[in-house]
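Only the coordinates and a few stated rules stand behind these numbers; no lab work does. All values derive from a computational prediction rather than experimental measurement. Cβ atoms are built from the backbone, for glycine too; each structure is taken alone.
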Structure I
């Protein structure tokens with residue numbers, strides 16, 4: 001396509017978007033603030049009775065934390081913060097630390113051996129059955145380090161981290177399929193892959209000048225939630241968002257690219273007037289693998305890498321620099337927004353399939369046929385500045401967030417959805433505007449990315465807060481705003497500050513999770529026969545400890561160690577009562593872990609500091625919490641003799 005926008009115009013556009021964010025926020029702030037004071041149907045009693053929130057909460061919200069490296073959890077409609085789930089980073093507050101060898105292994109790059117304790121979570125995606133949430137797991141990607149984490153919803157803790165090979169990072173759009181058998185992860189930042197992939201693609205790639213290549217990774221998910229690398233498809237373009245189809249779009253993978261120019265800077269990424277929405281036939285990828293049309297790499301000899309030339313893929317032009325890519329509940333429509341435009345395109349999968357059958361093609365690029373946008377679109381909507389993501393409710397409406405306009409616009413869907421909302425004259429038009437405070441990045445309707453949305457609420461995840469809450473410095477928390485959408489106009493229910501930096505959320509019914517959560521672990525019961533013990537291995541220079549941890553004692557309460565030896569301790573919580581957590585922190589050492597009721601934790605560290613060091617409980621576990629401590633005495637090697645070993649009384 002011919003470049004229609006000059007570099008000077010691009011620069012002006014970028015500055016305009018930035019300036020617009022500030023101006024709209026400050027000028028509209030007082031206006032929308034006043035408009036958002038409607039009374040809510042949700043009322044909190046006073047004085048507050050016990051278990052009020054437990055009995056009235058309807059949804060858990062799992063919000064990505066961005067550079068926080070994990071997820072936040074809060075309840076709806078209360079908007080009460082509940083917890084954080086550390087995933088790709090260490091977090092002492094929740095006991096997610098690398099001195100636990102299981103956690104250390106998850107956080108270690110399997111190819112370089114480097115311990116990575118930084119991450120950037122973006123797109124949580126919940127497990128589903130038949131396209132509907134089932135409450136088993138929430139998966140999320142790390143944009144910085146090309147890995148996927150699985151959170152187990154019986155413990156609200158990370159159960160697995162899968163590293164994706166052949167890419168250095170910069171992965172973005174992530175999505176779990178309708179039956180949790182397949183997930184996909186886009187490579188947003190273009191790569192200079194190893195020679196086997198470059199040769200297989202047959203594209204000229206200069207390591208300095210580019211243009212580079214990218215692709216999408218297919219991740220297989222077993223019945224127990226275990227993830228494994230399945231396949232990769234690489235091609236000339238990078239990809240942003242991804243969605244695996246269901247219903248009308250079953251069997252297809254959809255991705256977007258905002259850099260079809262294959263540029264390396266922002267100005268270059270605006271040289272076309274439109275970008276692409278891709279349609280990948282999933283069966284054709286499996287066929288290419290079955291037909292041995294792939295290569296593997298030294299890093300991942302078991303992961304087939306397929307060329308885009310060997311699979312069935314089509315594109316259609318969409319508004320410039322798209323961001324959102326979301327599927328309507330029946331799988332019929334794909335709504336995608338051009339964040340550098342005012343346009344949202346609604347593409348009809350039935351028309352896409354007909355265009356493929358009848359070859360409604362307007363050209364091709366890199367051998368990929370370009371489907372006629374006028375034929376495959378159900379509508380092109382011009383709704384406002386800076387459109388971002390789209391969610392759907394159960395009444396036949398779509399909700400589009402706008403970064404610059406600082407609002408959410410409610411749109412009536414066409415086709416089969418008219419029978420739900422009954423507004424034939426309003427199809428593809430705005431029927432309500434929800435003012436936000438300020439600059440909507442993402443939004444979520446409970447179940448809004450499934451075959452059966454729950455509707456009722458929408459949460460606006462605003463990237464800017466400004467004057468909403470008490471000022472707390474130049475860098476302020478973000479603002480999550482809850483609206484009820486069972487009526488028009490929608491009503492603002494509540495606002496909550498939340499730390500950085502939510503990119504997307506999943507809102508899952510409490511009823512799907514509450515009965516599955518553990519009150520205590522069963523690990524300690526299984527370890528009941530393991531009595532407290534201390535063993536000295538002089539050949540390996542290791543002290544191996546089995547330690548009982550229970551209110552208000554550590555057993556052993558004293559541990560002697562030769563300086564420089566490795567300490568490997570198995571900590572066994574003897575608690576069975578809900579919410580009675582303990583911890584093990586060692587003064588002057590970089591060691592601090594938590595133990596939930598009935599949990600068993602392993603820790604490893606080198607006792608390299610001579611002297612007396614106290615270990616103590618870090619959770620206020622009882623009235624004798626302060627007294628719950630023990631000693632580690634580290635003795636210089638020159639002074640150590642076997643008679644200084646810790647001796648425990650016989651059981």
Structure II
């Protein structure tokens with residue numbers, strides 16, 4: 001360890017950011033995740049972010065963990081400790097370290113980093129593994145476990161927690177437990193024998209995570225789909241949505257197995273492309289199953305025509321859109337809220353779709369299950385819109401809850417006996433004046449209900465027509481259905497400040513974690529704002545009342561073109577002057593200090609003017 005430094009080292013307990021710099025494909029991910037889980041197991045809130053390239057192997061990758069005893073889960077910015085294992089990115093990694101911070105690197109090849117304001121920790125990780133293991137592959141893999149072991153005394157991570165995590169990780173491969181623990185001890189023992197410890201930054205067990213779990217949004221979506229009654233999944237691989245389908249298959253293979261025959265009670269199909277995937281899902285729903293597909297922005301573009309079919313033929317459908325940077329192929333492994341408008345109005349002609357915006361894995365689970373009820377009740381496509389940050393990163397969240405007495409809402413489905421009582425079944429008759437018609441499943445009746453869906457222009461009895469007046473009536477009824485949907489979708493969450501006349505803030509999805517922290521920062525600087533987190537589209541009366549009650553509203557979102565602001569203006573006729581955009585679209589998760597700074601500057605300026 002190089003000393004002395006010209007500034008005092010950072011001293012902090014249970015509050016810091018550590019960033020691991022590795023090479024993609026070298027096995028570092030499991031070691032970095034083990035580190036994050038060890039802090040979580042000690043009862044301390046964490047927020048891990050995996051920053052990875054879009055190739056399989058060879059390019060730089062980073063894994064950042066924010067440790068924060070106040071429970072802030074958004075990206076903070078800045079690095080207090082860097083574990084630099086990739087010489088290609090040394091200059092970038094070292095530059096990011098805050099004054100007084102710490103750098104741990106593999107000193108098998110010593111390096112001068114030209115910084116005298118940080119503490120440099122030299123551990124010859126490669127040489128230690130070469131001396132301890134003969135297998136070349138093990139040497140490369142185990143140096144990652146070795147630096148986790150070194151961090152144990154440096155940060156005062158409980159060794160027993162790490163040891164247990166290794167045993168759990170390799171429970172199905174018990175032969176790997178001993179060498180991994182050996183690698184853990186290589187790093188730990190080197191620090192104990194050769195370096196001063198602990199650092200000024202360290203951790204201490206807390207009791208803040210009772211009934212909390214650590215889970216990714218995509219995994220939660222997959223589980224939510226199972227609990228929501230899904231039995232069919234068709235998908236085409238695309239980052240960052242693939243693990244939704246993988247999560248569904250993982251849980252369905254456990255919970256959707258016939259207890260008598262042992263056969264699967266579900267189907268998961270990898271289609272040849274996104275267009276085929278959505279077509280299969282529509283067919284499954286038309287046939288009475290609960291089916292879905294998962295994709296990202298480029299996939300939504302390809303699915304557009306089929307989405308129009310489902311909307312106009314009024315077939316239930318659930319689509320998971322895990323957003324990434326765009327347009328075109330864009331930044332497949334960076335996060336963004338870039339598909340709001342493309343999903344709201346997906347397809348040609350006049351279409352409007354139901355959108356759900358979960359803020360974390362807990363809502364991913366809840367909204368995923370509820371999406372199937374909404375899709376069947378409304379007989380329309382329903383989008384669950386997440387993003388890479390929520391979907392592919394682990395989040396601390398409450399344990400999922402489920403009421404086993406809950407019944408699936410299959411909507412207005414007629415049985416054979418219902419049809420027998422009817423003189424003339426009309427698939428597109430609006431009997432209840434809510435825009436939602438009655439439907440049947442295929443084969444419900446041998447004679448009646450044969451024509452129960454049509455994707456071309458049709459009348460109330462599903463008969464083909466090119467009569468413009470009749471087509472206008474159908475499109476008008478679909479607008480009525482959309483108004484009905486506004487009463488069924490999740491309400492916004494509104495948090496009013498004590499100060500009357502405060503400005504308002506609208507936010508949604510993964511911006512939540514940063515926004516909650518930004519509000520605290522603003523309060524500390526005597527700026528109060530009212531918050532509204534939008535959770536769904538169409539917008540209900542609460543949304544419009546919140547907007548009406550504020551003269552100025554900030555709209556926080558992670559895209560260039562202020563898509564949520566545009567959607568609000570288009571749907572409500574709201575003036576542009578009333579809605580002020582605060583956008584962030586560099587591919588990284590939005591930061592609280594960015595939001596707080598922008599609002600503080602505007603509010604302070606406004607106070608001076610008044």
Structure III
């Protein structure tokens with residue numbers, strides 16, 4: 001018997017959901033006794049004493065993963081964070097065995113969970129989607145958690161060989177981040193390959209090299225890190241993948257091989273479609289005369305009428321359900337809705353192709369690693385360009401994409417061809433939101449007016465997501481809260497909006513309001529603060545709060561937000577003071593603020609444009625100082641003087 005098989009055999013024999021006796025490795029006990037306490041890590045909730053992961057790729061290309069970890073509770077909050085642990089897996093192709101799940105109390109006593117603390121459940125995302133019932137998680141609820149207690153967990157995820165087709169080819173690879181929001185004393189990743197198996201890898205954010213050895217014809221790569229610092233949870237910080245050492249590894253020799261692996265599975269599920277005619281009739285009963293209108297109505301129908309199951313690409317595997325099954329279920333995750341829409345477009349003689357997209361703002365690595373891609377969209381070639389459609393999007397006007405779908409490089413899977421592309425995120429106009437605030441100021445300081453917002457891009461997505469499914473009572477409460485953003489005690493006169501469920505119409509929201517005692521009148525002087533934009537979704541939703549940062553920050557979606565205040569000047573007053581114009585322009589954002597008198601109005605314009613995805617630590621102060629202009633009183637105050 002091979003050494004690794006013997007190891008797993010021994011571990012499997014130890015499996016039990018109710019241990020008769022707690023067995024403690026003396027080395028584990030000593031490690032715990034020598035571990036530091038909360039005083040050494042004042043900002044951490046827990047300390048990871050050990051985090052080991054062993055990956056074995058056998059001669060069939062199947063992957064077995066063994067994990068062993070120790071975690072020490074330092075703060076009360078960690079009891080809630082780590083009291084429950086879940087191991088996700090596909091129970092059609094794999095099984096999970098828990099070898100150890102026990103708690104060492106602060107006094108040195110070891111205890112185990114009761115039998116009912118071990119459960120097997122469907123993943124929360126698929127509880128109402130039986131087509132993905134294979135996505136399971138094995139759960140453990142740890143007892144006796146207190147400050148100073150240590151959790152030990154050891155488990156194995158192994159393939160079910162009997163479920164595999166003889167000629168089924170396997171790929172392997174993944175991503176591992178050597179760092180988390182808790183400090184780690186020791187972490188090790190080993191990848192062992194059976195003879196003849198190969199892989200490529202890339203380490204980012206570290207120059208740590210693998211220790212490579214041969215063991216009876218098997219190649220073993222080991223990466224070991226000690227005393228990995230805690231990654232602090234700062235507002236707007238970049239992903240841990242951009243901070244901690246990050247390993248990407250893959251069995252694919254090139255992008256073509258990766259594309260063939262995913263593409264062959266995708267197209268085979270499109271080719272078997274038999275219900276396309278019936279589906280088209282139901283989804284688009286009145287066939288438009290123009291092909292472009294037919295495409296638009298069909299895409300929107302799939303987006304809106306086929307329910308989304310929010311699983312990222314790969315969570316349910318890479319072989320989609322058939323288009324017929326997706327239609328029968330009337331729901332799907334990213335790969336399945338893409339298969340259905342592709343089959344329906346083909347039925348009306350419209351070619352399309354799937355595109356694997358990153359869907360997260362991290363560094364793209366030019367190494368064919370499948371887990372870099374978390375979503376699928378479709379490309380539809382046209383005479384002069386390509387229309388990109390996300391079958392999962394239900395909150396963007398047709399013809400636009402959520403900005404996150406355009407991050408980094410993406411892989412287009414045309415039949416027989418795989419090409420790295422950059423999915424365009426549209427011109428600035430398609431990502432610009434404008435809000436008009438038209439107000440009339442009275443001499444007693446009261447204010448009345450309207451706010452009209454026309455969101456596009458990411459703002460439109462947030463607007464539709466927020467409002468489109470609200471009931472009337474919920475809408476009343478929401479707009480009253482919005483009015484309160486203008487001034488305490490402000491009231492709503494009325495509100496109206498476009499049909500936000502109709503993705504062919506521009507989004508527009510209008511609210512009329514009144515605000516008593518808005519301006520501050522002091523004798524013959526009226527102090528007027530720039531009326532803020534009350535719609536949170538009509539802004540970038542970003543402000544650099546911290547005086548300094550440890551890590552680069554991630555910026556919101558690139559785009560422009562503009563607010564134009566048109567203030568009717570009361571009769572009998574003159575303008576004594578208006579803010580000076582402000583302009584800030586750097587590689588990350590642009591800010592323009594200007595006020596002017598135009599006839600009997602004051603026109604106040606503020607425009608902010610996000611121009612990049614991230615800001616390095618060294619440039620944070622420059623960016624923050626520019627943004628602070630938005631909150632400075634001298635840039636938001638007008639002074640009126642009575643003349644009678």
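Quick one: FRET efficiency 1/(1 + (r/R0)^6) of positions 200 and 304 (r between Cβ atoms, R0 = 35 Å, to 0.05) came out at 0.05 when computed from one of I, II, III, so which one is it?
On the way: I: 1.00; II: 0.05; III: 0.25.
The correct label is II.
With helix-only ellipticity at 222 nm (-39500 (n - 2.57) for each DSSP H run of 4 or more, over all residues; to 500) coming out at -5500, pick the structure among I, II, III it was computed from.
It traces back to III.
Figure out for me which of the structures I, II, III the number 39, 20, 14 belongs to, where semi-axes √(5λ) of the Cα gyration tensor in Å, for residues 400-575 alone was derived from the coordinates.
Numbers: I: 55, 22, 14; II: 44, 20, 13; III: 39, 20, 14.
This figure was derived from III.
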